[in-house]
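J.: Some structures to go through are shown next.
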Structure I
Amino acid sequence: MDIIYLHGLKVDCVIGVWEWERRITQSITVDLDMGFDILPAAKSDNLEDTLSYKDVSKRIESFIQNSSFALVEKLAEEIAQILLGEFGIKWCKVRINKFGAVRGAGDVGILIERGEPQ
């Protein structure tokens, strides 16, 4: 299986369970790994034959900015379902980093895999 990836997508959003978190926006970073057959694009050299990471980026960024979840678990699952349902991929890995969620920790977040690797 080939993987198209988009790492380090920084998005400001409302995320968190505490009352003060519901009143502010916080920055999260999203990494996406998406299973996709790139052979047709490699043969044709045509954008229409591949997964446009620009389209993925715009869709996911817009979704996150317009969402308001309590848990990063829910956000990650929703992102995975968008990728699987709207972009024709069979497998994805979604990593969300909520920097600063735990004092003293550099990285805090979640990593999920959905779909079937080929």
Structure II
Amino acid sequence: MSLPGVIINDRRAHDRHPFRTSAALVMSDGRVLQARTLDVGKGGAGVVVDVSLPVDAGLTIRMNLPARPTGSALFEARATVVSCSLAGSEGGFRIGLQFGTLEASALAALKGVLP
């Protein structure tokens, strides 16, 4: 007897690349949550925070990314929570974020961390 194959539906349109830095998540009610990034790409990011966030919650993510010749560039983007799961090995909740349309300045900032 054989088992049917498992089909994994990855909704990502862009690859993610490992990248660790601190970030701030500004919630729609004005709360600011400190986060740590796990990965980032043109379409979104994986972050770890201390609290669970509801799927479909809107927020703004802010982080400083390496850039030449200035040393760093501010990345800021609107994002939507697309997943949230307890990640004990990461010390919090792993949050999957999907970015909205990125401004030119945000795309330029990403060039410092993406291959």
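J.: For distance in nm of label points 7 Å out along Cα→Cβ at positions 81 and 97, which of the structures I, II scores highest? Don't jump to the answer; show the numbers that get you there.
T.: Numbers: I: 2.7; II: 1.3.
Evaluating distance in nm of label points 7 Å out along Cα→Cβ at positions 81 and 97 on every structure, the highest lands on I.
J.: Here's a follow-up. I have 15.3, 52 for Rg and Dmax of the Cα atoms in Å, calculated from one of the structures I, II. Which structure is it? Don't skip to the end; give the middle numbers.
T.: Working: I: 15.3, 52; II: 15.3, 61.
Answer by label: I.
J.: Given structures I, II, which gives the highest value for relative contact order in percent (Cα under 8 Å, 6 or more apart)?
T.: Numbers: I: 28; II: 23.
Greatest value across I, II: structure I.
J.: Match the computed value -1500 of helix-only ellipticity at 222 nm (-39500 (n - 2.57) for each DSSP H run of 4 or more, over all residues; to 500) to one of the structures I, II, and report its label. Could you put the intermediate results ahead of the total?
T.: Working: I: -9500; II: -1500.
For helix-only ellipticity at 222 nm (-39500 (n - 2.57) for each DSSP H run of 4 or more, over all residues; to 500), the value -1500 is produced by structure II.
J.: Given a value of 1.00 for FRET efficiency 1/(1 + (r/R0)^6) of positions 17 and 49 (r between Cβ atoms, R0 = 41 Å, to 0.05), point me to the structure among I, II it was derived from. Don't jump to the answer; show the numbers that get you there.
T.: On the way: I: 0.45; II: 1.00.
Derived from the structure labelled II.
J.: Determine which structure produced the value 2.8 for distance in nm of label points 7 Å out along Cα→Cβ at positions 33 and 65, calculated from the coordinates; the candidates are I, II. Please report the intermediate quantities before stating the final value.
T.: Details: I: 2.8; II: 2.1.
Traced to structure I.
J.: Of the structures I, II, report the one carrying the highest value of FRET efficiency 1/(1 + (r/R0)^6) of positions 41 and 105 (r between Cβ atoms, R0 = 41 Å, to 0.05). Each step should come with its number before you reach the end.
T.: Details: I: 0.60; II: 1.00.
Checked I, II; max of FRET efficiency 1/(1 + (r/R0)^6) of positions 41 and 105 (r between Cβ atoms, R0 = 41 Å, to 0.05) sits with II.
J.: -0.59, -1.15 is what came out when log10 I(q)/I(0) by the Debye sum over Cα atoms at q = 0.17, 0.26 Å⁻¹, for residues 25-72 alone was calculated for one structure; which of I, II is it?
T.: Working: I: -0.64, -1.03; II: -0.59, -1.15.
The structure behind it is II.
J.: A value of 1.4 was derived for distance in nm of label points 7 Å out along Cα→Cβ at positions 57 and 89; which structure in I, II was it taken from? If you can, show how the numbers build up before the last one.
T.: Numbers: I: 1.4; II: 2.4.
Of the options listed, only I reproduces it.
Computed from the coordinates by the stated procedures, all read-outs in this text should not be read as laboratory data. Model, not experiment: these values are computed from the prediction. Cβ atoms are built from the backbone, for glycine too; each structure is taken alone.
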